[in-house]
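Values quoted throughout were computed directly from the atomic coordinates according to the rules given, and no laboratory measurement underlies them. What you see is a predicted model; the values in this text were computed from it and never measured. Cβ atoms are built from the backbone, for glycine too; each structure is taken alone.
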Structure I
Amino acid sequence: MNELVTNEQIRRAVAEDVPAIVAMLADDPLGAKRERPGDPAYAEAFKEIDADPRQYLAVAVADDEVVGTLQLTFIPGLSRLGATRALIEAVRVRPDQRGGGLGGRLVQWAIDTARERGAAMVQLTTDASRKDAHRFYERLGFVASHVGMKLPLRQP
């Protein structure tokens, strides 16, 4: 096993990071079924994300390698007195870097960033089958307060 990274930095992703991000998205049983590393659709999606000021695709980088990622989305709304919510999605840590606290540092970075941008709440969804992820988020203070539902509009 490789040595765990503790000297990472978190920054906005750039186009050159997309293959490493997609590799992390595909590196689990759920992602393996829905991701296709190398597909040009990811480059187009990155352009759209990068152009949207309410989106922040973050990467954790150590020794010039992408070792973690998440996407932070800011959602303005009328409820809760016009509160903005921050949505955390697609948290991933490279397999050889797991267990060293990087995931927690990424999520804490997202919480701090949301607070700095005036968000009233941070929320996330996690697949019902990801029991380890549920425990991870609960350790970070998240509460399973709602039932999430999805309606697929296209096949992956």
Structure II
Amino acid sequence: MGGSRSYSANPSDYKLLEEDLSFVDFSFACLKNVFFSRTNLQCAKFWHVDAVGSNFHNATLRECEFTGANLRGALLAGANLQSANLQDASLIDCSFCGADLHSAHLQSADLTDANLEGANLEGANLKGAKLSNANLKGANLQRAYLRHVNLRDTISI
């Protein structure tokens, strides 16, 4: 495994389909509407990025850092987010249908109106996460840490 590569451009509306961008540092970049579908982004850094409306469908995002990122409306369906750090991220209206969030860190993340149908949240840390109107139908919440989480306004657990 190589060292971290840095990415300084703002590739809004770019298509990075099926690329290997593992370990790239995208921190603080503007990544609005970028198409990352099926891209290998394992261990990439997305600290405080603006990735509104980006497409990460079926992407490999294992152990990625999304702390403080704005992913509002992003498509993450089928993505592998195992052990990813999404603390304090804005995940409002995101689609995580069938995504693998096993052991993901989602403390204080805003998942308002997010679609987590069929997502694997086993062992995920959701402490203080906002799940208002989130769809959790068929989601696996075994061993998930749910302290300070209100599940009353969620859809079908």
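As an exercise: helix-only ellipticity at 222 nm (-39500 (n - 2.57) for each DSSP H run of 4 or more, over all residues; to 500), calculated from one structure in I, II, equals 0. Which structure is it?
Derived from the structure labelled II.
Assuming 0.70 is FRET efficiency 1/(1 + (r/R0)^6) of positions 35 and 107 (r between Cβ atoms, R0 = 25 Å, to 0.05) as calculated from a single structure, say which of I, II it is.
I
Supply the structure label, taken from I, II, corresponding to mean count of other Cβ atoms within 10 Å over residues 123-130 with the calculated value 13.8.
I
Please state which of the structures I, II yields 14.3, 45 when Rg and Dmax of the Cα atoms in Å is computed from it.
Only structure II yields this read-out.
Here relative contact order in percent (Cα under 8 Å, 6 or more apart) was calculated and came to 13; which of the structures I, II was it taken from?
That value comes from structure II.
Distance in nm of label points 7 Å out along Cα→Cβ at positions 27 and 59 computed as 1.3: which structure among I, II?
Working through the options, I get structure I.
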